[in-house]
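Quick heads-up: structures coming right below.
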Structure P
Amino acid sequence: MKRQHSSEFKESIVQKITTPGGPTIVQMSEKTGIHYASIRRWVKNYANRSSMKKSKEWTPVTKLEAIIKAATMTEQELGEFLRGNGLHSTELEEWKQDIYSAQRPAGRPKLDPELVELRAKEKELSSDLKRKNKALAEMAARIILIKKSQLLFGVNEEDE
């Protein structure tokens, strides 16, 4: 039979597990009789909620500073930094991804209007040149045919 637990109860379990020196998920599972997979899911779902964090507001500038500081820290220093600021390593990763995604514009980049105009003009000129080349080739073929016909049949005086 499946038991329903309140959000407050789940958050309290997660809070106990995520505190420094707190019990592990397996220990909490044995103590409460709740399956460890359920507790692991709660940690995943509730650990990053605002009620689990300190009330400190993180501006984009402070987030970037935290990412820069964390990049130069050892694993132990990073753990102390995260605990001291009420953060989780997943939050730092999310912030990094936000920064990376902000650097890359979504969708196709807009082209310079001048470049678009020049490309259209180039296309128009190219098609015009092809048309004129075809006409020139046709006229050259006609001239050759006329000269050959004059050689074969002679020059008609009325044509001149």
Structure Q
Amino acid sequence: MSVTPKDITKGDDLMVFLQTGTGQQQTTKSIAYATAHTLTLSAETASVNSKDHGIWEGHEVNKRSWEITSENLYTDEDYDTLFDAWANGTKLNLVWAKKAEADNVIVADGDAANYTAKKTGSGTKYWTGNAYITSLTANANTGEKATFSVTFTGTGAFTKTTASV
């Protein structure tokens, strides 16, 4: 496999999105003003040691888990949405994907709401799963813009989809 610099995804282009609706009414929206996202995939193993294993341990994957964290500049609207989901124990549908921004989208001009997940185009890959908010931290330091961090802990499968059109 040969990889060239043009194949490397820029961090600015890979984001987490909240997905709402179903079928034709399905939409994705970024959490505004994100500065960083982290996806963590983990596997829990179970020991399958026997006398036949000799000096080497034997393991098999028992459970899988996933978690996404997002660091964001603070806006009342986005913090309130996430706070309500946390307070109500709402299960959220998340999409981990490259952003599909419209031409001439400029956040400074108020276009942040136009950031949606790229889910079309032959070979386009994106991942989806349901999660609960397990941590929501607001930071307000003197002389700086307020920020918040949110942790989404997955419940159930985290599924990869490759678009065919």
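Coordinate-derived values only; no laboratory data. Everything numeric in this text was worked out from a predicted model, so none of it was measured. Cβ atoms are built from the backbone, for glycine too; each structure is taken alone.
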Practice prompt. Consider the structures P, Q: one of them gives 3.3 for distance in nm of label points 7 Å out along Cα→Cβ at positions 45 and 69 as calculated from the coordinates. Say which.
Written response: P
Worksheet entry | Read-out helix-only ellipticity at 222 nm (-39500 (n - 2.57) for each DSSP H run of 4 or more, over all residues; to 500), computed value -2500, structure in P, Q | Q
Item to complete: For structures P, Q, calculate FRET efficiency 1/(1 + (r/R0)^6) of positions 5 and 61 (r between Cβ atoms, R0 = 35 Å, to 0.05) and state which one comes out highest.
Response: Q
Fill in: Structure (P, Q) behind the derived value 10.0 of mean count of other Cβ atoms within 10 Å over residues 125-132
P
Worksheet item: From P, Q, which structure was Cα extents along the principal axes in Å, for residues 93-148 alone = 81, 21, 9 calculated on?
Response: P
Worksheet entry | Which of P, Q leads on relative contact order in percent (Cα under 8 Å, 6 or more apart), largest value | Q
Worksheet item: To which of P, Q does the computed value 15.2 (mean projected area of the Cα convex hull in nm²) belong?
Response: Q
